[in-house]
Structure 1
Amino acid sequence: MIATPERATAVILAGSNVDRERCLPESIRQLRRHPDIEVRAVSTCFESSAVGGPPDAPDFYNAAALVHTSLDPETLRGELRAIEDRLGRVRTDDPNEPRTIDLDILFYDDVVGDFDGWSLPDPDIATQLYAAVPLADVAPRWVHPVIGKTAIEIVDDLTASNPEVIPNMAIRLSTPYTTRAIDDFDDTDDVYAPRLEALIRDQLLEIGEDPEREGLVRTPLRVAKAMDFLTSGYSTSLDEVVNDAIFDAEGASEMVVVRDVEYYSMCEHHMLPFFGKATVAYLPKGKIIGLSKVARIVDVFARRLQVQERLTNQVADAMTEILDPLGVGVVIEGKHLCMMMRGVQKQDSNMITSAMRGTFRTDPRTRSEFLSFTG
């Protein structure tokens, strides 16, 4: 029995060569939604030839997810098998048969051991580029506990001896759930998220509609896709959003203000939209952040079921955590459809919330300067 740390670090390899444009991102989506698995980073999706299968076997899409988990290795593997089953994986005696999804643990902390038909670290790391390349993309400095080489060194060794089989970069997962390989998912007949679509269909029936009529027959798919996008903040980490866009700025000591950042969110009380603009400012302490990343940080928290007060504080806390600046100020203005479309039905009302950290809270002059930019 292997003792499990409170939070172990692992890398999970996802591979698909059947309905791969749907199944690969859907597997990542389900990993992100698992209560005991925190996805910290996802690799580029790489395309490679099937290993060991028939010559005409379709190529694989492979991607690696760096995760933190409280599950022990065997329990984690069981949860991965459950995801495979939900995505239609059919197991046969042929280990190389095409499959909708294959989820394997490449490493789990520094655990070395044999389990029931599988091992840690995964032996394919040292011999197969389809495993080594995505691993090196999310954990380049991970050191193999047996052979003593980093993930990058393993890839270098494999590419030196097999240059003709280097996996091609296929796609970057453009959202937590969909790939750029799908130009317009609404134009396909595929199922996107079966359970969510079934719930939406039941909702249509509950309100007295006919989900089979022409105008609604594809509505469950469209709503499922829209909801995944509108709530994608639950499954997007700050690490992914910032992506190392923190820069040294020794001479930067004056206030940095990003105004009029548009956002769209959903009220957690009625699941109706609220939207508006955010102004985010900070006083640097040796570090600055890429301009576009400020807007992306707002989106991380806006794309969840929210209340505006919490959204404002989450943005302020995230900026403080990322930059450790002298201070942070956030002001958000919002119009709430739950107040405009129902209830008191007041069309012109706005809500303004603020959050101050560091010198923005303690120094009236700093706060006053910031607020003068928000008008």
Structure 2
Amino acid sequence: MNVCAVIPAAGSGTRAGFSRNKVLQPLGGVPVLVRTVSAFAQNKAVARIAVCVNEQDRAQIEELLAPFAGVLLVAGGETRTQSVANALEALAALPCPPDYVLVHDAARPFVSQKIIGDCIRTVREHGSAVCALPCTDTLVRAQSGMICGTLERRDAWLLQTPQGFGFADLLSAYRRIAPEDSFTDDSGVYAKYVAPPFLFTGERTNVKLTYPEDFAMESMRTGIGIDTHAFGAGDHIVLGGVRIPHSRGLIAHSDGDVLCHAVMDALLSAAGLADIGNRFPDSDPQYKGADSLLLLSRVRAFVEEAGCSVGNVSAAIVAQSPKLAPHIAQMKENIARALGIAADDVGISAGTSEGLGFLGRGEGITVTASALLRSRR
């Protein structure tokens, strides 16, 4: 059965605050429209994709969508309804018009293959298929900024796209639209001129990008940090803010907390920032004997200023002595507190080098750390 998709993309970026069509904005480095078209192009059941475009955007969109086969650019209208009508007429003029058509908002780039597949299966079975979510929020009526009544949410659904229909039925419905009609989506046209459309359950990730904050895409960033300190004079070492008695201390300008230092470098690396040697140079007297947990808190601030937040950190300590297992729980608590995360989001392991190398000879301690950051940029 021949299935085609219609993607209205002839709007603007007014509500999103952009000076151009919002679907041309990059999202994670890829234009929104490219992400949306790619989702339908990947589905083997979709034979052709009609994209409604403004004339001012046509050349750019044609270039962006050149890699996709089976894309038909259609002149958009002044409204979404007019754009979809134009696309339906263009599909009707093909040598082999589709049996079914899926209409999907260009500004919903996170549509999954499951949703597209569910839409196709539902429309084949019922003749219509409207992606929707049951309403979970309280619904009220308001006048003059005040609540004047409540609505029953049990029967309320939030409509999404894609919305699938038998092509002939939807084309007939669009051809019957009267000048006084006003529709916000295709289900309204179908409901008035054909029949009540059938719902299928969508996904909450299938959001429509409308406002500026919607375009702040979260990504994950990883970093690695490694630090080594040699043993010298002293009667204790500091790891993760825990003072551990030992026959020797660690040679360092600060408190020598090699664990915190490795974690700090991992965080800075993940955020794309300069390492601790640049941030806290050992040539600066203000860092003489500095508490590395306090420096770790400052690194957290640097990371957050860069638009990131800490997800989790993990570190592996290699030392022949002292015995570290009794202190790991407190190290985790201290580091978690400095980073504003849960102790379960801090992983620390400790081991020896089986007597090999400078670590095996008890000449120092090395820590390798990794960090995961969440970024919204």
From which structure (1, 2) was mean count of other Cβ atoms within 10 Å over residues 134-141 calculated, if the value obtained is 20.6? 1
Of the structures 1, 2, the one that 24, 50, 25, 1 was derived from, the read-out being P(r) over Cα pairs in 20 Å bins from 0, in percent: 1
Please compute distance in nm of label points 7 Å out along Cα→Cβ at positions 46 and 278 for structures 1, 2 and give me the label with the greatest value. 2
Taking distance in nm of label points 7 Å out along Cα→Cβ at positions 150 and 286 as the quantity of interest, name the structure among 1, 2 where it is greatest. 2
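All of the numbers you see were taken from the coordinates with simple rules; none came from a lab. Remember, it's a predicted structure, so these values are computed and weren't measured experimentally. Cβ atoms are built from the backbone, for glycine too; each structure is taken alone.
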